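Right after this note come the structures.
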Structure P
Amino acid sequence: MKKYIFILFVICVGFIGSSFVSTSEKPVKDFTLKNIDGKMLSLSQFPKAKGFIIIFTCNHCPFAKLYPERLNQLNAKYKLLGVPLIAISSTDTIMYEEDTYPKMISKAKKEHFNFPYLFDEMQTVAKNFNAQKTPHAFIIWKENNKWLVKYNGAVDDNGMEPEKVSTHYVADAVDALLKGKQVSIKETKSIGCQIAFRKK
């Protein structure tokens, strides 16, 4: 089984790599994207939200396929505390047919997503966040009517073996923010497939 997971890990149209992009305290704009239920969704539709866990992911990436259950767990816990999780697919659907909107709907049903899964068809939101990989996690927090990036990077420190995770980067950051504390680890390397951006 571990050998099979490792093979999945290294096959992703050439490679799966890591990325580190500093976005600490960067303000990000609200956005409006289509959810898998056919409705348009934006951050402003959550007026009581203290913050959000934003996960850039996709259908095709072997590494992203390791995380749906963990994303469901994060949303189930933190949505009740005012920090819902929103997943966004921004990968070029011309290059990856598996990431088309109808297949996003199918995947969400199959994996029993309990969170919104938004289609960033024009890839503008991924560029606004400077998202690089799938999955790439961001925690944004509301301060002075602005959404500021408080954490950017991996969801945790062991994608392939969830039972061996020793540091839950996203959960730890949200816990700190909910307590009014500073995030101790603000940035890590996101690991996964490179988001395929269309050339202009």
Structure Q
Amino acid sequence: MYTLYSFPGAGGVAIEAALADAGIPYRSKTVALEEKDCDTTEFLGLNPRGQVPVLVLPDGSILTESAAILLYLAEAHPDAGLAPPPGSLEKAQVLRWLCFFAVNVYEGELRRHYAHRFTTTDDGADAVAAAAGEHVARQYGLFEAELSDTGPYFLGERICILDYYVWMLSYWVGDRTWLVRDCPKVEALTRAVRERPAVAALHAAQLA
């Protein structure tokens, strides 16, 4: 059985949603974090960066980085249908956009929410946060332009790991007014994910 270390609303939400929705057995452990970083010796033994999520595999192996964990689950459980077949163009597009969101949006949100970590001046945090917010909004616009009208998910009627990731990240933006207005296809995707029975309770508990 997998063990997922995370805390409410953190990057483990998408992983937990994928596990629950696919019916893959797992247990969750809430990590007590100080300023969203864990400095306990036990947790640092799992991830020296002191960040969640961390997935411990049944054999004791450890995976970090939410996008990498989702990719692993899709490969390890092909019958769950979490991603298209290896080597397919659809799989390549899922990988493309998963990396895009991990590099641009996930990291952009970290800069916005924890701007003080990305400046060396006492008055620089506000500017860092503002620039990060504008950057994140641009990335959603690029994704919106690429989404088809067949929805509701990235692959049409089939959900995949990218959908869980976008759903989670879209609720990190805070005021979602601009997202609903400017990115209706992204909003439709996130709504379809959050309304899935296995995801609804997670959404209510961690993202609502």
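Worth pointing out:
- For relative contact order in percent (Cα under 8 Å, 6 or more apart) computed as 30, the structure of P, Q it came from: P
- Entry that produces -6500 once helix-only ellipticity at 222 nm (-39500 (n - 2.57) for each DSSP H run of 4 or more, over all residues; to 500) is calculated, selected from P, Q: P
- Answer label among P, Q for the case where semi-axes √(5λ) of the Cα gyration tensor in Å, calculated from the coordinates, equals 24, 20, 16: P
- Calculated for structures P, Q, distance in nm of label points 7 Å out along Cα→Cβ at positions 53 and 125 is largest in Q.
- Largest in distance in nm of label points 7 Å out along Cα→Cβ at positions 101 and 189 among the labelled structures P, Q is structure P.
- Comparison of P, Q - label where FRET efficiency 1/(1 + (r/R0)^6) of positions 29 and 133 (r between Cβ atoms, R0 = 30 Å, to 0.05) is highest: P
- Between structures P, Q, the greatest calculated value of mean count of other Cβ atoms within 10 Å over residues 157-164 is seen in Q.
Bear in mind that the values in this text are calculations on the coordinates, not laboratory data. These numbers come from a predicted model, not from an experiment. Cβ atoms are built from the backbone, for glycine too; each structure is taken alone.
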